[in-house]
1. Here relative contact order in percent (Cα under 8 Å, 6 or more apart) has been calculated and equals 34, so which of P, Q was it run on?
2. Thinking only about distance in nm of label points 7 Å out along Cα→Cβ at positions 53 and 101, which of P, Q has the largest value?
3. Using the calculated result -7000 for helix-only ellipticity at 222 nm (-39500 (n - 2.57) for each DSSP H run of 4 or more, over all residues; to 500), pick out the matching structure from P, Q.
4. When you work out Rg/Rh (Cα atoms, Kirkwood Rh) for each of the structures P, Q, which one comes out largest?
5. One of P, Q was used to compute distance in nm of label points 7 Å out along Cα→Cβ at positions 61 and 93, and the answer was 2.0. Which one was it?
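Derivation of every value follows stated rules applied to the coordinates shown; laboratory data play no part. Model, not experiment: these values are computed from the prediction. Cβ atoms are built from the backbone, for glycine too; each structure is taken alone.
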Structure P
């Protein structure tokens, strides 16, 4: 059994992938995974939040999507081999508010860190 290190790095930055998932799935439309991923990839590239490694990004998006399904924020409908995902509106609003607060806290920490450097 490996011993856990006393030093660990935990990234508490806002998660761009989850933010985009929430933004895209907040619409009333339902998506199959491929069109959902393509929409998210375009949005992330516009925000300059995704540069390369498309396959790894696809895996991360799928993992985050399954997490949202597990939380009950996204409904998954299976019709044969087709899976469609649709956001649950009340839960999406709550998640969007949480992400907004997290983003504001992160920006505040960055401003404080920059001010301390001066």
Structure Q
């Protein structure tokens, strides 16, 4: 059966900037090759790909569970990424009609990350 899911996430037009954003957010760089980097934080791993397709990026969403949503929100603020990257947007912990509390984060490429 399945053991792991490791999505390829587009970096947008600036691979180095996108990689640095995730490092600043607390991810660790596991390895890097030409145009590809594996990043991990806790139990979440993804492959950052040097790929830019604006429409695709703005329609791609990732769902990530965290142990404590309020602590994650504080971590995001303390990391400095919300101030350091002007194109990045975030919405504080919000209870949605479907009964889920989530933090939404738009990364430098335009990908929307749902943390719950």
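1. On the way: P: 34; Q: 27.
It must be structure P, since only it matches.
2. Details: P: 3.0; Q: 3.7.
Once distance in nm of label points 7 Å out along Cα→Cβ at positions 53 and 101 is worked out for each structure, Q has the highest.
3. On the way: P: -20500; Q: -7000.
Here the read-out was taken from Q.
4. Numbers: P: 1.05; Q: 0.95.
By Rg/Rh (Cα atoms, Kirkwood Rh), the leading structure of P, Q is P.
5. Values: P: 2.7; Q: 2.0.
So the calculation was done on Q.
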